Each structure stands twice: as C-alpha cells, then as structure tokens.
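Visitor: So, here come the structures, one by one.
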Structure 1
Amino acid sequence: MAAEAPGLLQGTVDVLVLRALAWQPMHGYAVSEWVRGRTDGAIVIEDAPLYKALHRLERDGAISAEWGLSENNRRARYYTLTSVGRRLLRAEESAWRRYAAAMALALESQ
C-alpha cells in the first residue's frame, strides 16, 4: 500500500508563502507553483488555504500587494515581502528547522 503525503501542518502555508516571496514578488498562482516545484510535487497548496494565508499575512503587515499583469497579460495581485515579513520568515524558519530536527531524532531507529 502506497503512503499518502501527510496533510499540511498548521503554520506550514504561511512559512511557505513567505519563503516563496523572499525570492521575488509573485501572484498567488505563482506562489503555489513555486511550492509545488520546490518540493518536487510533495506539497500542493490548494487555493482556499493559499488565499486565506495571503490575506492574513497582508492584514498582519508581513506582505504587501498591488495589482499588475501576469505572464498571460491578465490582471493579478502581486505580493511582496515586507520588513515585518522578513523578520517573521527568519523566526518561522528557525522554529521549523528545530521541529524537523527533533522529528528526525524521534524517528531514528535504535
């Protein structure tokens, strides 16, 4: 029986969005594609959680948004990481790295 990919843990979407936007300003679909590509398809963020995270991060001042044209010449909101977002990303990355290291230790065979 093939194992399914685990569901996203709480807080995962926010840190992935922040990491994607650390590269460059992106619209929502580009963020989703960046995550999918960066994780070799192991993590797929559905539209609803993605846009909830984008709106929450914008409301909290971690990202800003402005309208622009996508690669397909369509109107899209482009999101940019703010200085607040950069600080939040550093803190979240540190916390996730500690968590991943602790999980790796717990899962090691003895």
Structure 2
Amino acid sequence: MEESKTPMSSTGLRENSAGLLCYILGWVTGLIFLALERDSKFVKFHAMQSLVVFLFLSAVAVLVPVIPIIGWFVSILAWPVGFVVWILMMYKAYKGEMYKLPVAGDFAERYVNK
C-alpha cells in the first residue's frame, strides 16, 4: 500500500504508520494508541492485538522461568518466537493488512466491532 494513499488516523499519522507503531514497543505502544485513537478501526485493531499478544508474552517471560527445566526451555523458545511475531506484525500493519493472530486477533476484532 502506498503511503500517500493510506487514510489518516485521528492521531495525525497515516493508518499504516500508526498500525506499525502500535507494535514498536510491544504492549506499551499498544496501550498508548488504544488510548489515543478515536476513529480508525485499523489502528484500534492493531493496538488491541499488540496489547494482548505482548502482555501475554511478557507474562510468559516473567512467570514461566520459575518452572524447573520445562520453564527454562519454554522461556528460551519464547524470545525468538516473540521477535518473529513482532517483526511480522509491524510488516503486516505497515502494508495495511488487518492480519489476525490466533486468539489475540479474534479478541481485537471483537473489541473493534463492538
């Protein structure tokens, strides 16, 4: 999607740029854009999906290592998976796609459509 043809969000940014920024600092920027965006369903969707996904990954990173052996293994796998998801979601948002991750995407879609 060309930058000049992308609609503007109520934040003053183009929707695709705002969507990308929803993911840039994980759940923190998701929460910020959720609070700031008034009109764009696209930006609200990505903000909510970012909030849900990265809060979950943050909880996994903090809580799972406490479990002996299995927890360490899961924790080690969570970092590269989280990194790939982070890059993928920023790319999809910038391309103007409302790409839904399992569970989090459904939750974000319900939030936006209520």
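Any read-out appearing in this document is the output of simple, stated calculations on the displayed coordinates, not a laboratory observation. The model shown is predicted, which means the values in this text are computed figures rather than measured ones. Cβ atoms are built from the backbone, for glycine too; each structure is taken alone.
Visitor: Taking -22500 as the value of helix-only ellipticity at 222 nm (-39500 (n - 2.57) for each DSSP H run of 4 or more, over all residues; to 500) derived from one of the structures shown (1, 2), identify that structure.
Guide: The structure behind it is 2.
Visitor: Still on this model: Can you say which of 1, 2 returns 3.6 when distance in nm of label points 7 Å out along Cα→Cβ at positions 77 and 101 is computed?
Guide: Working: 1: 3.6; 2: 1.6.
Going through each structure in turn, the value belongs to 1.
Visitor: Let me ask something else about it. A value of -1.01, -1.36 was computed for log10 I(q)/I(0) by the Debye sum over Cα atoms at q = 0.19, 0.23 Å⁻¹; which of 1, 2 is the source structure?
Guide: Among 1, 2, the structure yielding -1.01, -1.36 for log10 I(q)/I(0) by the Debye sum over Cα atoms at q = 0.19, 0.23 Å⁻¹ is 1.
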